Structure P
Amino acid sequence: MKSHVLGAVGVVAALVLTACGSTSEADPGVEPTVAADALFPRTVQHAMGETEIPAEPERVVVLDTGELDSALSLGVTPVGGVTTDVSTGFLSYLAEGAADVERVGTIGEPDLEAIAALEPDLILSNKVRHEDLYDELSRIAPTVFAERVGAVWEENLLLAAEALGREEQAEQAVDEYQRAAVELGESLDAAGTTVSAVRIVEGTIRVYTRASFIGTVLADAGLEQLELPTDEVPTFAELSAEELTQVDADIVLYSSYGPADDSGEAAALAGPLWPRLRAVQEDRALAVEDDVFFTGIGLTAANLMIEDLADRLG
């Protein structure tokens, strides 16, 4: 998977460098398309109202995985970021790019003192995770929140790009991703091919819908996603271990949130129902990296998903 990570990140980085130079300093070999001082100050409309950003941000703090993915995808290395609640490090596929990012708590518990100590000039997050902290964060630095997470990842990328003054790069990168997704669908003859996206969390089997991050990427490739009735959460249906056979499809993509023994994945795969799945019998049940397919929620993750599926199914 490491070569896939470097490949996808390289594509995004190439697009960014072509458009605007390096992360925080002008690349002497590349002419920016628009000078930063012509783009700022600017006022950004977002989920919590509007925020004025006086100058091009150079010290950015991100408070969710999607915002970390977006910033790095746009060539911006944050000075601070949070990790998930089951990890002390940043997402595996972003670890190299985030090597110099200081950890400022977890998604569930951002460390406001640590954030303030970094003296950021922009904070990126979303209303879903941190609505209650918006006022406090805004007193630290200009703060921009997306409304939702998951299926709206492209909109969130464009919002982050607006705050960072990198809209052109974001639009170009999304176009490249869309072309790659269409090519994947064509290579798989996707019409009529069903896929189930399965994630095992604390003993519960989640089957993700088209309203999720992974669902949007599979839809962009033209694949038909297995849909099961959902309850309160529209992004996934929940099944018990005894209902495992309901996840069957032409292709099953599966992972676990946290270690396999803790999540229940190991027990599910060792049980009597897993071998009954047609996808398992036909060797089309694929273990996928949770950080990429479910947790990342961003452009680099989407590119890696397309690349991984093309390599393994194309």
Structure Q
Amino acid sequence: MYKEMLYNDLSGFLTCRFPYKVQKISINAGFTCPNRDGSIGYGGCTYCNNQTFNPAYCHTDKSVTRQLEEGKLFFARKYPEMKFLAYFQAYTNTYGELEELKRKYEEALTVSDVVGLVIGTRPDCMPDDLLDYLEELNQQTFVLVEYGIESTDDNTLKRINRGHTFADAANAIRRTAARGIPVGGHVILGLPGEEKDMLIKQAELLSQLPLTTLKLHQLQLIKGTRMAGEFEKAPETFHLYTADEYIDLVIDYVEHLRPDLVLERFVSQSPKELLIAPDWGLKNYEFTDKVKKRMRERNAWQGKYYKS
């Protein structure tokens, strides 16, 4: 990592793999999760309301093809020559019978200008027969599997009702990477009980895994979630970062990450009508600009304190 680059971003990663501009289109393919349907638990993760990241075109009453076509129209107004990655985002997109999964993935790949898949899932929902299929598919088109890690602390994972351990996540990441499939990870910074020292250790632990990409999101309290109820009863158990506090936390975290990890994003934006807190009034690109500015002020860069 050259200091002048500050950090590895997603656009650079995609530019190295595609000779054209590429945009992800989110899909809700009608899956559920094993911690919702009783397989391992009920109610889902305590922070989760999937409405927070489903675009208007992304509904289960529409086919995979229709969602992609409507998503293409949304983005192509600005970039008519753009190509697309079908992003199976909502819930657990490897939780189903193999033939059903293959049908939905392959339907997405038949849509014109779709040049690959990004598959969001849980680390306890990746059987070997599906990995066999994805390994073969990855030799034909771009495939990235994105695992919800959320935390490296098992006590936190239990508290937020994830239904898996960090060891499960590490195992799934290693198994997937061993097949030559790019692997993404997703973590939430600011979960109850996780202070800065724990999060810096988290960055160091994640850097030991064969991750290709990593998403960081701030903790958001969303209406209708169990975590929102917990906050109402005991707000003192939460630390809701101000934007400036979170910017410095992100930079401290990034300085301890492996230099070649691709950082997809630092924040998430939930619809205002669903968001309880924190409401920073910043769009994603505005926040990213502030991070870059602060990194230059601090002479910070990705991997500055990384120890292999």
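Work out mean count of other Cβ atoms within 10 Å over residues 194-201 for each of structures P, Q, then name the structure with the largest result. Once mean count of other Cβ atoms within 10 Å over residues 194-201 is tallied for P, Q, the winner is P.
Tell me which structure, out of P, Q, gives 3.6 once distance in nm of label points 7 Å out along Cα→Cβ at positions 66 and 250 is calculated. Source structure for this number: Q.
Source structure of the calculated read-out (distance in nm of label points 7 Å out along Cα→Cβ at positions 82 and 106, 1.1) within P, Q: P. Ranked by distance in nm of label points 7 Å out along Cα→Cβ at positions 178 and 266, structures P, Q are topped by P, which has the highest value. Each of P, Q could give FRET efficiency 1/(1 + (r/R0)^6) of positions 122 and 274 (r between Cβ atoms, R0 = 30 Å, to 0.05), but the derived value 0.05 comes from P.
When Rg/Rh (Cα atoms, Kirkwood Rh) is compared over structures P, Q, which one is greatest? When Rg/Rh (Cα atoms, Kirkwood Rh) is calculated for P, Q, structure P comes out on top.
Rule-based calculations on the coordinates, nothing more; no lab input. Treat the numbers as computed from the prediction; the structure is a model and nothing was measured. Cβ atoms are built from the backbone, for glycine too; each structure is taken alone.
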